[in-house]
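Just so it is clear, none of the values below were taken in a lab; they were calculated from the coordinates. Small disclaimer: the values here were computed from a predicted structure and weren't measured. Cβ atoms are built from the backbone, for glycine too; each structure is taken alone.
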Structure I
Amino acid sequence: MLAYRHAFHAGNHADVLKHVVLAELLRYLNEKDKGWRYVDTHAGAGGYALGGTYAQKHREYEAGIGRLYERDAAAAALPAAVARYVELVRAFNDGGALRQVPGSPAIARALMRPQDQLRLFELHPTEHKILASYLGEEAGCEVRLADGYGALKSVLPPPTRRGLVLIDPPYELKTDYAKALNAMREALTRFPEGVVMVWLPQVQLVEAAQLPQRLKASAEAQAKKGWLHARLTVAEAGERGFGLMGSSVFIANPPHTLHGTLQPVLPFLARELAQFEGAKGFVEKSVAA
């Protein structure tokens with residue numbers, strides 16, 4: 001249950017998609033002075049060294065952030081949202097060579113202001129220890145060794161009624177698909193106007209295929225501002241049908257600007273991160289979004 005370590009996959013194509021969208025959501029919240037609360041149900045270690053044993057085992061970052069890091073954003077080689085994300089990663093490396101990548105908590109920390117809050121949950125004791133040493137003493141941050149699913153009721157709604165919840169389980173167990181759906185439902189029940197983002201793997205499982213439709217149905221009923229779904233496919237399944245072919249992010253109550261922002265991003269990422277000829281990316285939204 002606690003075997004998953006995100007360092008094996010840090011900086012891969014799924015991280016790129018997730019963090020591009022996460023950063024845009026937080027920037028949108030920053031357009032108003034009123035503070036927000038960021039809740040991360042599966043926060044991980046916060047940041048990952050690419051020279052470590054885990055990241056070097058499969059070197060997944062080479063086909064992810066590694067393909068974008070040296071691109072010239074100033075020459076308009078990158079869509080604006082991708083360029084902003086790459087700059088965050090560059091800042092995490094102090095402007096130097098790509099040696100480490102930020103996790104979701106580090107992305108949020110880079111964009112938070114004094115009036116904002118981070119509530120970070122991680123159940124793996126080693127990951128929690130690393131995260132706590134990184135952000136545990138930061139003003140406005142709380143890092144807890146706890147099940148993020150069960151912790152939502154303690155942090156929602158935020159006092160300012162502005163915030164973002166990221167639900168990003170490892171999906172090691174099939175039960176995570178139902179738990180992610182139920183977590184979004186609980187978040188929207190407690191915080192109907194809140195932005196809720198769910199990361200989904202694209203793998204050959206019935207549960208994975210069904211989850212986007214179930215999220216859409218729930219968001220149609222609960223989310224005041226509808227939903228948005230961005231999907232990126234970059235690889236084929238292995239001979240035995242295993243492997244991560246791509247991923248998607250589902251957002252309940254998305255900013256009205258997000259669809260337009262992501263429209264050039266998904267085809268671009270599909271081209272740049274492709275591992276086979278059929279790579280593709282698209283973004284769709286509900287009528288209300």
Structure II
Amino acid sequence: MRLGRHTFGDDEALMMAIVNRTPDSFFDKGATWAEDAAFARVAEVVAQGAEIVDIGGIKAAPGVEISAAEEKDRVVDFVARVRETYPELVISVDTWRAEVGAAVCEAGADLLNDAWGGADPELVDVAAQYDAAIVCTHTGGVTPRTRPYRIEYDDVVASAIADTVAYAERALDAGVARESIVIDPAHDFGKNTFHSLEVTRRLGEMVATGWPVLVSLSNKDFVGETLGLDVGERLLGTLAATSVCALAGARIYRVHQVVETRQSVDMVWSIAGRRPPLRAIRGLQ
């Protein structure tokens with residue numbers, strides 16, 4: 001797998017740490033809205049071992065309209081600052097707009113994380129132009145920054161596979177390198193809680209497509225609704241869902257809590273036989 005200028009082996013699971021340049025994100029409530037606070041967050045997650053930072057300038061939920069110009073104001077210079085300071089870090093930007101994608105790639109971004117399933121069809125052309133990687137998500141066709149309402153699928157996993165693979169093939173046709181394309185079932189996006197639980201349970205079917213799979217589970221509503229917990233109380237539920245996805249073979253984990261997720265994924269990958277223990281002397285010495 002190649003994400004921009006960075007290459008990873010098939011035996012590597014990657015942590016993608018969330019860095020919100022927004023005043024109203026659902027989890028951190030604007031804790032990294034100020035640039036220096038966001039930069040301190042980058043330093044923190046790098047120290048914790050995150051291979052990727054995912055920088056976003058608009059929260060996913062409905063809210064105040066944010067123009068492309070304002071989104072760029074929030075993320076472009078920040079991407080350039082992070083690129084200069086951390087040349088070995090994979091920089092992802094969470095955007096669905098081609099205009100923003102081009103600007104952040106100019107500033108040094110490696111990966112375009114399109115959480116809205118190709119709403120702007122020109123985003124794949126931007127990724128190809130800059131030799132950037134792209135995340136192809138499944139949203140059931142919902143409009144960006146809207147919540148699903150009574151959305152139905154005959155088979156949500158079949159829909160997720162069909163849509164993400166079609167998006168991946170469209171990116172490939174546009175000139176994005178095959179090794180730089182990732183698919184994501186997009187838990188909660190265009191889905192109710194039952195849909196997200198089913199996608200989690202059957203994630204192995206997406207892994208079986210051969211495209212690397214990213215999962216974004218961290219503190220999401222499907223976890224909260226399943227357990228009856230508010231946003232700040234969902235870590236254990238998130239890690240349980242993460243473990244299921246890790247056993248299925250997901251490659252990238254978009255997270256708020258890097259250390260806890262890394263330990264969970266590493267343990268599951270070792271149980272699955274994909275990762276050796278760091279030490280194994282019990283019964284041998």
Structure III
Amino acid sequence: MLLETLKKIGLDDKEVAVYLRLTQAGEMRASTLAYQMAQPRTSIQNILLRLEQEEMVHKRFDKNTALYTAVSPEELFLNLESRYVRQASEAKKNLGALKKILPELESMMRSNKHLPGVKFFRGIEGVRKVLFDTLTSKTELKDFANIDAMFEHVKEVNDEYVAAREKLVASTAPHLTKRSLLLETPFAHKVYESGSYSPKSHKGYKWLPAKDPKNHPYFFSIEMNIYDGKVSYLTYVENDLIGVIIENHHIYQMHSALWDMLWDTLPGPKKV
């Protein structure tokens with residue numbers, strides 16, 4: 001535990017060895033340390049310089065000879081505590097400064113019409129980030145979805161997301177409604193035809209038809225959301241949860257137009 005803790009505060013193996021040697025043996029010259037530890041003197045001097053900068057050793061001179069001692073355990077704790085407080089304060093200031101310039105950075109990014117903004121995510125936390133990003137939309141949400149795969153692999157996160165969307169639509173974001181093109185399966189029929197699934201925010205759905213759900217001519221295990229100049233994808237596949245958000249007006253425009261064309265072609269609409 002001693003070695004692991006010293007490594008966690010930023011020391012490598014050789015630095016730990018030198019610090020512990022000084023702790024055990026007391027005051028020493030660099031040449032003595034180098035001899036006892038069978039290390040080149042220049043290497044030991046570099047390690048001592050680093051430990052001195054980290055406030056873990058003291059250096060004094062006796063007749064032009066540098067002598068090194070380890071700081072006491074109590075002093076070491078106080079030095080580290082003081083450093084972490086300074087770092088936390090500096091980090092807080094930097095985050096505040098960064099927050100102030102975010103609108104300017106976002107404006108610069110949006111002004112670049114040639115390259116889309118692309119973000120990649122993995123795992124269940126990635127699914128959460130991609131879904132919750134849609135709640136920033138200033139426009140209606142349109143999606144393609146496989147409800148069976150969604151409920152099998154990410155139901156808990158999706159329930160959190162739907163609850164948050166329902167709350168926003170009922171309070172501060174009435175525009176944040178959603179219409180869906182859904183893979184037709186018996187389970188999806190049961191979920192949506194109950195009328196209890198996101199009744200405030202879900203305003204319509206149509207089926208991508210299938211005679212045999214297990215051999216669906218348009219089968220997919222991906223959810224696609226189209227919203228506010230963005231297109232996001234989520235793979236609902238075991239051990240391969242991946243999310244992508246693409247922010248580009250032209251890509252968004254094409255996907256939105258294709259979604260609208262399908263919506264207008266399919267029977268319906270089904271209103272929740």
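Things worth noting here:
- Entry that produces 3.7 once distance in nm of label points 7 Å out along Cα→Cβ at positions 71 and 263 is calculated, selected from I, II, III: II
- Comparison of I, II, III - label where FRET efficiency 1/(1 + (r/R0)^6) of positions 103 and 151 (r between Cβ atoms, R0 = 30 Å, to 0.05) is highest: I
- Parent structure of the calculated result 95, 42, 36, given that Cα extents along the principal axes in Å is the read-out and I, II, III the choices: III
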